[in-house]
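Values in this text are rule-based calculations from the coordinates and carry no lab data. Worth saying up front: this structure is predicted, and the values here are computed from it rather than measured. Cβ atoms are built from the backbone, for glycine too; each structure is taken alone.
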Structure P
Amino acid sequence: MRLRSTRRAFAAGALGAGVLLGLRGGPAGARQASDDVYWADIKSMLFEDEAILDGADLLALEAPPRAYDAAVVPVSIRALKPQAGDERIETLHLVIDKNPSPVAAIVRYGQNVGNAGFSTRVRVNEYTNVRAVARTADGRLHMVARYVKAAGGCSAPGMKDKAAVMARLGRMKLKELAPFAPGEVGTAQLLVSHPNYTGLQMDQLTRNWIPPDYIDRIAIRLDGEPLLDLETDISISEDPAFTFNYRADGAKRLAVAVHDTEGREFKGDWPLGSAS
């Protein structure tokens with residue numbers, strides 16, 4: 001199920017159950033026994049009745065127990081095993097149980113990813129479990145989770161005024177986080193200038209609600225071959241940043257295509273070894 005259709009399903013079916021807007025939530029203090037009810041509804045919509053295994057030997061998920069800024073919470077997922085055979089990770093779901101739209105991202109991996117996983121910054125709306133669910137080449141699902149204490153991230157106002165935001169909309173930067181070495185697993189960070197408006201934020205000058213306007217698809221290619229395909233939603237922070245891995249055997253190029261919910265498309269292209 002694609003992320004946008006999943007979001008529509010949550011809006012249509014989960015709102016009455018209290019999942020979409022967190023209506024079951026009590027005090028924001030400690031973790032509640034009812035938290036797993038959120039996940040039960042989300043799992044049913046994403047994976048139906050499939051079994052999900054403990055992924056602790058396959059994945060590591062890092063997230064702060066208490067976030068300094070609920071609108072910019074760092075999350076990192078990495079594979080603990082070589083990406084080969086039945087245990088090769090083909091797809092990752094990043095889920096934030098109590099967010100208005102719980103599925104923050106779906107990531108699909110190509111053959112040259114090197115090491116599956118990625119890092120990004122997310123919004124967290126209230127104390128919640130954050131989960132990474134991986135589907136491996138043998139079709140099985142594996143999950144790890146962390147509990148994060150943060151609140152208000154999805155309605156927090158943007159850090160810049162709208163005119164400034166629109167003036168730099170779609171600008172991209174690619175940073176190579178380690179020297180490029182052919183045949184080795186490299187790491188790069190993609191930064192995209194975009195407000196990623198959630199639809200839950202208010203313009204601080206006009207006091208009007210800002211319509212949702214966010215990046216929903218990112219395609220990353222290595223010499224034209226699929227490396228990562230991401231579907232993203234409102235839980236990804238303003239000015240998204242994605243750190244990912246790749247394996248390149250020679251002088252290659254990384255190309256990025258970004259699409260948002262207003263139909264805009266932004267593209268970037270960098271030769272490895274010269275990205276900045």
Structure Q
Amino acid sequence: MVKPLPLVLAGAIALLSGCTIPLAQGDRPILQETTVSDAAFSYDGYATVLQTYVNADGLVDYPALQANPQLLKAFIEQLGAVSPDTYSSWSESDKIAFLINAYNAITLESIINQNPLKGSIKDIFGVWNFQKHRLKGESVTLDKIEHEILRKEFQEPRIHAALVCAAISCPPLRQEPYIGERLNQQLDDQSQKWLSSAHGLQIDREQNQVLISAIFDWFGDDWKPQYANETQFTGSPKDRAALNFISNYVSPEDKAYLSAGNYKLGYLNYDWSLNKQ
């Protein structure tokens with residue numbers, strides 16, 4: 001079972017990883033005088049990137065994107081130019097969509113900034129907790145976007161179906177940006193796609209075993225406020241909350257099987273290989 005390392009330990013391991021990419025390459029210049037208004041901000045360029053370089057299975061053509069990075073980099077510059085006031089004026093759904101898109105776009109850029117491409121995002125020095133990026137008036141890391149903003153400020157566990165850290169076992173990367181006015185439908189659809197894949201959920205009735213993504217182990221507490229009130233299912237309160245959530249995205253037969261709880265529950269091994277085509 002793969003478990004996330006504490007940030008201090010993870011940072012120490014990253015420093016000893018031998019990666020040759022210096023930290024400075026992950027930082028962006030702070031241009032306080034350049035801002036993007038609510039009206040000027042657009043996902044159009046990022047939408048073209050996703051439609052062009054991501055296939056129906058959520059896998060990415062990284063060499064082609066690396067050869068043509070202009071639209072992606074222009075979008076990331078837009079993310080950095082959004083002012084704190086503009087961000088604050090948005091609805092909760094708009095904010096969540098913005099942050100998910102930012103996380104996924106910055107992850108794509110982090111991958112293609114490597115030459116040659118790495119076999120795994122884990123091979124990139126400080127990619128989550130050292131390399132900094134400009135976002136809504138702040139200098140942030142990917143870890144800050146995920147753990148200090150999205151997970152702390154919003155009660156929306158479905159973000160874990162949408163955040164894609166460029167690994168095979170991650171949920172599939174969507175071929176369109178997340179949009180505030182359609183966010184609920186998109187997150188439901190994304191959860192369905194993730195849990196329909198072998199990387200999200202595996203039910204083996206012959207072995208009487210259910211395996212779920214390690215994401216539910218790492219971040220299972222995020223589901224507890226909304227889904228831990230069920231006494232059915234099996235395992236700890238965290239496990240029951242995860243299974244309760246999962247049961248909304250499976251067939252009636254699978255839902256009945258999961259609800260009965262007469263099986264062994266485990267977590268899938270996490271494949272950190274690059275999610276490349």
**Asked** Here helix-only ellipticity at 222 nm (-39500 (n - 2.57) for each DSSP H run of 4 or more, over all residues; to 500) has been calculated and equals -2500, so which of P, Q was it run on?
**Response** P
**Prompt:** Among the shown structures P, Q, from which was the value 0.55 of FRET efficiency 1/(1 + (r/R0)^6) of positions 58 and 266 (r between Cβ atoms, R0 = 35 Å, to 0.05) calculated?
**Reply:** P
**Request:** Have a look at P, Q and say which one yields 16.5 for mean count of other Cβ atoms within 10 Å over residues 154-161, as calculated.
**Result:** P
**Fill in**
The highest value of FRET efficiency 1/(1 + (r/R0)^6) of positions 114 and 218 (r between Cβ atoms, R0 = 30 Å, to 0.05) among the shown structures P, Q is in P
**Highest-scoring label, criterion being Rg/Rh (Cα atoms, Kirkwood Rh), for residues 106-161 alone, among P, Q** = P
**Structure from which 19 was derived, relative contact order in percent (Cα under 8 Å, 6 or more apart), options P, Q** = P
